[in-house]
Structure I
Amino acid sequence: MGVEMGGKGSMIAGAVLILLGIGAFLVEGVGYVTEDEVLDVGPIEVTAEREETVGVPPWVGGVLIGAGAVLLVVGFAGSGRKAS
């Protein structure tokens with residue numbers, strides 16, 4: 001009794017990975033805001049918000065699309081087999 005590759009699970013996972021890969025190509029990066037304490041004198045506190053972005057390298061999108069394509073092929077190949 002082993003785990004079989006193929007079928008709907010692989011096709012769904014492949015499609016999701018391809019969509020994530022396309023999204024990685026389209027999105028320039030993930031932005032977030034940090035809050036830094038600039039001045040703290042007694043009860044007076046001054047903070048500054050700074051927006052930063054973490055870039056997503058293009059190769060990440062390529063790897064996701066490639067892995068998704070492999071899973072789609074495996075899923076299509078496995079869906080033609082009959083269970084015994």
Structure II
Amino acid sequence: MESAERELFEEIGVKTELTFLKQFIAEQLTETEIDFLYTGKHEGPFKINETEVEEVKFVPKNELKNYLPMLTPLAIESFKRLNLI
């Protein structure tokens with residue numbers, strides 16, 4: 001969990017307590033990885049590391065499906081595992 005909290009701070013400038021939700025194996029054609037999903041609360045502001053992150057945005061759950069074309073396959077898989085899409 002320490003590495004997730006560190007990455008969260010390095011990429012979007014957020015320091016918050018995270019709670020583990022689940023882990024799963026994500027398989028693609030070129031790689032296989034073990035993903036860990038966490039939840040945390042933060043209302044901003046964000047300090048975006050532009051070499052790591054393009055954009056941060058709050059999106060209501062009912063609008064999440066509108067953003068699917070912009071997400072990576074692994075991000076979509078994570079949202080499915082959380083029953084958000």
Structure III
Amino acid sequence: MEKDLEIVKQKIETFMNETFLVKLDENINIETDLFVTGIINSYGYMQIINYLQDEFEIEMTNDELFSNVLSTFSSMITFVEEKKKGKQRA
């Protein structure tokens with residue numbers, strides 16, 4: 001499971017770097033709020049949603065779409081892992 005988590009983290013980091021030219025370093029860590037720092041806006045949020053749904057084959061509920069659950073690297077990774085666990089149980 002740890003390997004799966006690392007793969008998810010790497011894929012999200014790569015996407016964020018390629019799409020928003022942002023990567024984890026001394027200024028941006030896994031808990032940095034990407035909205036507050038101005039790295040993403042509502043359009044960027046939709047790009048993240050589309051990427052996560054396509055790449056990890058997960059679906060988001062309306063509540064999840066509008067709750068800003070994807071505002072940090074950490075929240076994106078956790079969200080994908082929880083959705084994938086739920087999908088495996090279904």
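Just so you know, all these numbers are worked out from the coordinates, no wet-lab data involved. The model shown is predicted, which means the values in this text are computed figures rather than measured ones.
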Exercise. When relative contact order in percent (Cα under 8 Å, 6 or more apart) is calculated for each of the structures I, II, III, which structure yields the highest value?
Worked result: I
Problem set entry | For 65, 18, 8 (Cα extents along the principal axes in Å, for residues 36-75 alone, calculated) the corresponding structure among I, II, III | I
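One of I, II, III was used to compute helix-only ellipticity at 222 nm (-39500 (n - 2.57) for each DSSP H run of 4 or more, over all residues; to 500), and the answer was -7000. Which one was it? Before the final figure, lay out each step's value.
Details: I: -17000; II: -7000; III: -19500.
Structure of origin is II.
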Exercise. Upon calculation of Rg and Dmax of the Cα atoms in Å from the atomic coordinates, which of the structures I, II, III produces 22.6, 76?
Worked result: I
